[in-house]
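**Student:** Structures are listed in the sections that come next.
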Structure P
Amino acid sequence: MSVHRQLMAVTERIRERSKVSRDAYLERIAGAAGGTVKRSTLSCGNLAHGFAACAAHDKAALAGNEIPNLGIITAYNDMLSAHQPYQTYPALIREAAREAGGMAQVAGGVPAMCDGITQGQPGMELSLFSRDVIAMAAAIGLSHDMFDAAVFLGICDKIVPGLAIAALSFGHLPAVFIPAGPMPSGIPNDEKSAVRQLYAEGRVGRAELLEAESKSYHSPGTCTFYGTANSNQMLMEIMGLHLPGASFVNPGTKLREALTKEAAKRALAITHLGNAYTPAGRMIDERAIVNGVVGLNATGGSTNHTIHLIAIAAAAGIRLTWQDISDISDIVPLLARIYPNGMADVNHFQAAGGMGFLIRELLDAGLLHEDVQTVWGEGLRPYAVEAKLGADGSVVREPAPAKSFDEKVLASVPKAFQPTGGIRVLSGNLGHAIIKVSAVKPERRIVEAPALVFDDQEELQDAFRAGKLNRDFVAIIRFQGPKANGMPELHRLTPTLGVLQDRGYKIGLVTDGRMSGASGKVPAAIHVTPEASEGGAIGKVQDGDLVRLDAVAGTLEVLSDAEAFASRPLPVKDLSGNGFGHGRELFAALRANVGRADAGASVFA
């Protein structure tokens, strides 16, 4: 099947736009590559420090120039459910490396914060910046130049994008990402959501809410809803950085262990010492990035990746834009219904056919670039499989099922849930924004109502509790962008706005902040750029202004006299309260230097 004409056109547009920066990047990583093991360039004193803690036989191996050494970058901690399984991975990887005739060392650890814990808390203002901190921390680990390839242990929201940026910064090294998998299913997502809304209405108490949340998030593994963490895993597989079939196998299983060991051996097999050298920076090209965007749209993935994918692409010299993402969305059908775009979770998605089925369907429809390089080899077709445990304990792969085992969760292209992916760019006199409509009913995709302006989500919550929001309105939540306060996610708005919408009111949200994987049934124009702190028009909106959010036409406007609106003075907002506490004072330089959301909200040039 030839690649869809519009998909190819977008790819060529990205390639042409990126030519200068991509060529410069490829030249840099070619210069960093060596013809022998990396540690051979170290002085004797350097190398002695590098293996001082090793056993005698490992020192002897590392002293030579023939055995490849695998660097492990880990986001392990034992507080976060998704990362707790990584405690045992270094030992497994070292064992697999020895079996493959190589070595492995933990090169460094990176921080891993949980947005689920920090939602609505001051620590959430560090979340987006943690991505770039993770990239820098991983770079420190790899800077010792002891390694011929690297494996990256990370799952959640900002961790995988940060690790991907680091992997591409060291793009002369092969890079394999190793997931830990989702926790088993807890209570149904619709039940959890219902309890949250009852709590927002004051009809149940904290004890009932905590019980429901604890039954949902209940064991080691990734949270099972389809937020940024699980969108990360989809992206790493469809972009060829995971092994085929690796993304959604539960932790603590024999198959998960076999996949981990196989990943370590594969990373050693693709170093420059063999015949299958696969440097990450060459592997991740314009086609791989476009495949990631296709996967994001086909699965209804997290809107956070309209920021992260741009930053990841930039790390490889590739210039991706929101318009590229939106244009790809126009031709990619929605094939998955996973909460919040449906009631199923990622375990149901996996059981229905998972990534293998999804990739096969998209390839057969000409909606993916098949002719890419992956960590598994040439072409994406080998990813149209299901990984299983063989009789000898190794991984075996079978072709993806011909039909979905649950067409309410995972559909074929002819039976797609909707003809487009649902991520759109909105433009108008309020600036540019992203909206995800895959979970928004068609009749709610256009909202025209008076504005109610708030400077943070707590102000809206207070108004709700005071009974002031029983009306049609578009909530304007401003001063929530990267420069203002680090662009925290505004998840606490979701149950409240959902309650009001369920009461029959026309509700919309416009914000320069984020909603991420929780973007659901309420139409939300997010990531508004320019943000209020940079003089963006969102800062000029006043209570009562008629706002039109039109996800069909792709517009976002204040319906008032254009000249009068443009001449309004910008409000002066004291943001000093966001500058201290919970470590926020340490991030002042990042807030001052961060780029716009539509450029990846990055602190890197």
Structure Q
Amino acid sequence: MTQYHVPYDSIRFAFEQVMDIPASYSPDLDMEFVSAVWGEAGRFAEEQLAPLNQSGDEQGCQWQDTEVATPAGFKAAYQQFVDNGWPALAQPENLGGQALPMSLQFSIYEMLVSANLAWTLYPTITWGAITTLKTHGTESQKADYLPELVSGRWQGTMCLTEAHCGSDLGLLKTKALANDDGSYSLSGSKIFISSGEHDMVDNVVHITLARIEGAPEGVRGISLFLVPKFLPDEQGKFTQRNSVACGSIEHKMGIHGNATCVINFDDAKGFLIGEPNRGLANMFTFINESRVDVCLQAQGQIEKSYQNALAYAKERLQMKASPRFDDRRAADPIIAHPEIRRLLLTQQAFSEASRMMAYELAAKVDRLHDGGNVAENAQAELAFLTPIAKGFITEVAMEATSHGVQVLGGHGFIQEYGMEQLYRDVRITAIYEGTTAIQGIDLISRKIIADQQVQLNHFIEQIEQNCERAMNLDNQHLNQSARRIAESVRDWQRLNAVCLPQFSADPAEVNAAASEYLMYCGYIVAAHYLLRAACKAELYSGSDYSPEFLQQKTSLLTFYVARILPRIAALAASIESGNQTIADYHLHDITNSNGVNDDKSNSIAYS
């Protein structure tokens, strides 16, 4: 069974020193208060959620007659979470919230997803529903639904996917017919709905995409609806059962403790959110917030895998190291072997870089409330960084949790130690809210080409300034790492000069390079944040952190720049090879004249 201990020093250093989040508020966010909040959240994560992680995976959710029972202990933990006011932490006071920064809520979210990802998906999916209603809902909808959603007594969901269309939402078939009372009747089926039905809340509010009768085909004819499980009766109490139900739950690779549902709408009463045929644009309020959330879902699994792999590596004795760790024993702990340290350092580097990238996004979400140029700039920077962070963090999370399994060897492969669960659970994060390729296409097409490289150049300038500051510090290791990162930025600019014109001219080139280009950017961006942390550690003069903790920032950066950052050279070579190396291959006809698969169906031939 895996253990989880909140890495308070690492969280605080990223939050306070690297991101400088407390000083960005007026008055400054008091760190004594923040630490007290972290302490309470940490105890809840360690003592209540972490022990339920493996049992929840083994037991899973149970579906019967449209109802879903969550694993033992989940409901009680959720009630405690609600009773203690955690769902309302970053919500406005007029809705019953505590009006604390999103970035503080995000740091607590890291603790929760690290302790128990499947459980945490239940309360946090509601955050996007709240933001969507606050942004696009009517005053009546806000009054009826937001207080209950903010409190955690109700939950929101995101209903997009249908069996015949995944990311291509223009193909959706769920219909909406207008009623005389201004409501709509929705009919259709949605699949892969996280937390779509369960026994922990009194009402589930489905934020649903559907097509109003007579609307245009494709994405331009999609509208957004609010479809509650329970409707208000004549007294205004939500006791009347709506004709929306869970048809089944998915049997899936991971996150077994979270109910992933098929939701059936059978003339279910729904209410239009925003203008007709503007549904997809409005739903992106939900989707974009969820993409930010997914970054920490992945980072949390890296952190937990690293903690457990490190603990195991310190205790497990195997073979004699060179040099010997302890020549009084027949074998040394495996952490003495360079290969094991390489795996652990890779995990640690990805965890720390991912944490800082995710906190950066949360800090920019907070700035959206400032208005004016500050909000406008924050929105532009958030739009550019989100696809990089979401795609990169979720991809390296799969690598890092695989390393966790590898450190434990055969013990990592069996269920008892829990490492294989982290590997399974994290796999969904690279699919949720748009696959890595979709993030890469969005990055290249919309955030770089359509933006005329404004934010790309702005961020490259930030990295160059960061490198220049580091090269002026009296630390040879920092100087060398900064020079290597600056060289990688120049390589990035050369790659852009070659590839961006090709991307602009041919969408197929974008599609062929999307995932690799995103990862190329991600490796450099991760180096940038590790460099920022190392510089802050070098300049730090307080007493909150040990000298060993501070020195480790530079050592980790040195490792990353030497052993991981060079991956961009291989990615660049692959990207520059272009789509032609893929397009020159074609699929044989997969059926014969009788419509039956023939022998050619398994082959791809060079043209």
Structure R
Amino acid sequence: MEKREGQQKKIAQDANGEWTKAALGFARGQGVDPEKLIFKEVNGTDYVFAETFKHGRDTAELLVEFKGVITGLTFAKNMRWNTYDMRFARPIRWLAALYGEEIIPFTITDIETGRQTKGHRFLGSEIELTNPLNYEETLLAEFVIADPEKRKATILAQLKEIERTHDWVIPVDEALLDEVTNLVEYPTALHGTFEEIYLDLPKEVLITTMREHQRYFPVETTEGTLQPFFITVRNGNNNELENVARGNEKVLRARLADAAFFYHEDQKRSIEELNIKLDKIVFHESIGTTGEKVARTKELALWLADEVGLGNESKESLNRAATLAKFDLVTNMVGEFPELQGQMGQDYASKAGESAETALAIFEQYLPRFAGDRTPSSDSGAILSIADKLDTIVSCFAIGLIPTGSQDPYALRRQAAGIVQTLLDRNISITITSLVDFALEQVQKKGFMSTDVETTREELNRFFISRLKYLMVEQGYRYDLVDAVLAAPLVDVYTVFAKAKVLSEEVVQAGFKEIIEALSRVTNLARKADDGASVLEELFENETETSLLTSTVRVEFNLVQAWEQNDAYAAYHALAECRSTINEFFEHTMVMTDNDAVRTNRLALLKRLAASIHSYADFQQIVFAA
């Protein structure tokens, strides 16, 4: 039985109790006779409802439609086979589909469903399934662990055993673990070795070579020193593991030889020589070259350094890091392993004699690289990271490349989140609007902007606010408290989060609701005040007006002091202390009096206090349980 809600009763029936056209249309749309419409009370109001009965379908009949689930699957990389139009991760060779002991009949390409499946390619055999309940057990007998979580647990247990046996530490990359889990049916972990000479290469190069090319896990000591061993996971049992290890060692040896060649070849060219090549690499056809992007990023970074008062020594390091920020993009190593950008820049810059702070900033410009990743640890790295990401975002918005829905090919959401997180972690005292304004001004000067400036500015501010909101809710702040804080004029990110933290702690305190009601009463009435109206004390008619003005002045002073100390608690309590004065004012004062001058003056008084209140949050956004 399904119930669909329609119009309110007063709309559904006329004064004579007859159905209106609206109700008749609702009944027709639901496929029911108007006389079968019923009324039901919802939150104190009667609404018309249509009740319909939908007959169930036989399970076996529904399961045939599972074909659409299979053919509707999408993968990062699809393929076609034979002459079929269908695209899938791999060619479909057989389909086992059972409901109880019965086959669920459907066909994909020219493969019909049946009860036959196959075990491990080399160790197993063809199986005829008699009952789906025995599926996992039957496949396990043929060397296939069907449940991916059980396969993952098996791999982890084997890695732990190898660690225990050899007193090693095997760092487990979760993405690699998931990939390996889905590459094997019957996992068996084993270890191999490589020549110690390759340990002269940077640790990141070795790990990336093993992970990306071979899906190997590295081995470290308990102190974190990389060892000349690797762990691989075989799709099979433990027979002839020595031969398997030798084969993997041979392949890895070739990979590491390539990496060593790239690494040493890169260092035969100077950083300046590599940097010049960026002028010939297109970042985006409508935006310009990577060299031009580096110049814009440098301009942004140096401006931001001045804004936050970066010291001269750090500013020199930042200037150099911004100049060399992308030189490693044209190296052989980054060409082979793009994920090493920044890391190779740091390594090569250090070897070329650049300062430690400069080299570190070249790496840290890419931080954070993903959700939960660390943010830059140095001032120059943080500023360069913000500038680089900001230029990418603003440049893309300037030519209309704005993320929509699930489409975000340039990862602008991730980069915006990275800016917000860096501003928060480093407590950098600058507003998002200031960053957007300066970056937009610089892009406009470069002449490639194809969108309206003011519209783009609004879109950028909304975009960053949405990222702020996402991160705040993700960190556990209530959505209504987040909305309240973000509805106020935007300040620096650290202060925005500090306000949300204060409200999250105060919302459970006794008297919070009464405080918010008093503050909201002020801001609600203040909307009726005339723009530009001043508060004239000579028009006051009672002591509560004088008290409210005194309290307003005190609040303004206390807020200034609180924010000078970055004290969001003190700022909130400066407002909260007004509660009794506000209540007394409204108890003894008629704001909307017939006297125009007095009414205007009282509204102006409320508007002045409301400005201080709204500078903290829009408290009317806060939701209280009934």
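**Student:** By the measure FRET efficiency 1/(1 + (r/R0)^6) of positions 341 and 557 (r between Cβ atoms, R0 = 25 Å, to 0.05), tell me the structure among P, Q, R with the highest figure.
**Tutor:** Comparing P, Q, R by FRET efficiency 1/(1 + (r/R0)^6) of positions 341 and 557 (r between Cβ atoms, R0 = 25 Å, to 0.05), the maximum is at Q.
**Student:** Okay, moving on. With mean projected area of the Cα convex hull in nm² derived from the coordinates and found to be 42.5, which of P, Q, R does the value describe?
**Tutor:** R
Throughout, read-outs are computed from the coordinates displayed, never taken from laboratory work. Source: prediction; values computed, not measured. Cβ atoms are built from the backbone, for glycine too; each structure is taken alone.
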